[in-house]
1. Starting from the value 15.8, 47: which structure in P, Q was Rg and Dmax of the Cα atoms in Å, for residues 125-204 alone calculated from?
2. Identify which of structures P, Q gives the largest calculated value of relative contact order in percent (Cα under 8 Å, 6 or more apart).
3. Once FRET efficiency 1/(1 + (r/R0)^6) of positions 61 and 181 (r between Cβ atoms, R0 = 25 Å, to 0.05) is calculated for every structure in P, Q, which label goes with the largest value?
4. Suppose Rg and Dmax of the Cα atoms in Å works out to 21.0, 84; of P, Q, which structure was it derived from?
5. Out of P, Q, choose the structure whose coordinates give FRET efficiency 1/(1 + (r/R0)^6) of positions 21 and 253 (r between Cβ atoms, R0 = 35 Å, to 0.05) equal to 0.85 when calculated.
6. Given a value of -11500 for helix-only ellipticity at 222 nm (-39500 (n - 2.57) for each DSSP H run of 4 or more, over all residues; to 500), calculated from one of P, Q, which structure does it belong to?
7. For mean count of other Cβ atoms within 10 Å over residues 69-76, find whichever of P, Q sits highest and give me its label.
Structure P
Amino acid sequence: MDTSFDYVREFVRTEAGIVVEAGKEYLVESRLAPIARSEGFPSIDALVGKLRGTRSTELHRKVVDAMTTNETSFYRDVAPFELLQTTILPALIHARRSTRRLSIWYAATSTGQEPYSVSMLIREHFPELDSWQIDQFGTDLSRPALDRTRQGKYSQLEVNRGLPAKLLLKYFDKQGLDWQLKDSIRGMLKTQELNLNGLWPRFPQFDIVFIRNVMIYFDVPAKQRILRRIYDLMPSDGYLFLGAAETTLNLDERFARLPVNRAGCYQPKAK
């Protein structure tokens, strides 16, 4: 029989497309040990034994959530947000002036810092969009992460990571030791649970798609499948943001990278 580590590797790859490399037993142990303790299992092996004996339980979901990386911060990496402000939003505003509508998808919203950073950027620099219909969708596999996104409450450490003090004071209220995002920003985002490796709902067309630092955890077939689906959801003048170290090269040749350092931005080639 395969080891507990082998079982977890194959389970999360099948369920969520997440690749756990050989030799990373320590990662599985550190992520699953708290679940084993909270669920009353004497060991990770006992927890995995329970997983083997049942299918599609809440315990399975907790394991997938635990193995999902939710690293994020406000205005993470800076360059994508600068490009958005100086080039992309002005171009889309010009192109969509007749419909006065923009649609943005955050495919792995994590705990919300990325979409809320964009929302604050829009409010700060593009007041004309106040009268437009701006549809922003945030999806994630992790229910706890989505719950935190909807709550919009962050610790002092979290707001210290990338959020300018001016925006903190303008768009957040202090609540005890935490900071609560104002409803005017929280209300700009709709959230939905989504496994990128599973079935997708019927989505509208998206002018901008953020899926940064996500596909590094997927195998090649999953990356190709996701990029193919995203391409079908985008107009030819749309914009796709990947992580700075990610690429569509050798995965989907229908995307062209913009010549902007560190922004990780792509556009669909002419459709």
Structure Q
Amino acid sequence: MKSLEPDALPKDWVKSRHHRNFPAAITELVTKTLAITELEVRKLRHDPTDLFVRSVQPALWLLIFGQVFTRTRAIPTGHLHYLDFMAPGILAQSVLFVAIFSGGMALIWERDLGVIHKFLASPTPRVAMVLGKSLACGVRCLSQVFIVYLLVFLLGVKLNLHPVAILQVVLIVLLGAATFCTFSLTIGCLVKTRERMTGIGQLLTMPLFFASNAIYPISLMPDWLKLISHLNPLTYEVDALRGTMLADSTSIYSFGLDCTVLLLTLTGLTLICGKLYPRVAM
């Protein structure tokens, strides 16, 4: 009797079978992605203090750096006070740091514990594993929204508190966190030790931060840095946050373009990371 293994079947039949099952495959991907997300978010219950520890860095930037440079007026920000201009950038920075250090580091930690091997042995799609962790990172970063909003409100920043604007901020934070978490996961698939991942994370976060419009306008940058800034996804995250978070500001590129850039970057990194994911167990 002829074998019915997939390799022995006609290619046209296999393609048509996959085509017919495409809606089911999408449903399975979404379901398993949400399952991984729920599993990752549940970990917060075991260490809720991590959310408050992460609030120290944005508080220091806003209370010290922001207050000093607001008084010196050394950086021209148009009609915006410097603290107002800086607030969305600090929110984006705190999201970046959480995403970079919670993505790849957690992946290597789970590999050392043997958890990754169990996931890879399951029928869960690799892309679902990546997206689940990335979305969970976005949920984790929502605490940064609350903390930064509270701080800047107390400091007198003119916030746009319209419900639609707040939902747009949440969307951008989720997209930004997922993008940089996927980037961190991709690096985590390639490196072998937590020490090396920590070094690479520190090496990447500051250039990404300073090569964006987080704490100064792009117009002040030299031409070579302007080019890097336009290629930096953090620039578009900050631009979208600045246009939606503040009452007296608009985005440079438009909210739609900012979301599109982040979504395309997330899609590309997810596909790359999905291909590299099995390397974690090697």
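Read the figures in this text as sums done on the coordinates, not as results from a lab. Source: prediction; values computed, not measured. Cβ atoms are built from the backbone, for glycine too; each structure is taken alone.
1. Q
2. By relative contact order in percent (Cα under 8 Å, 6 or more apart), the leading structure of P, Q is Q.
3. Top value of FRET efficiency 1/(1 + (r/R0)^6) of positions 61 and 181 (r between Cβ atoms, R0 = 25 Å, to 0.05) goes to structure Q.
4. Q
5. On the way: P: 0.85; Q: 0.35.
Answer by label: P.
6. Working through the options, I get structure P.
7. P
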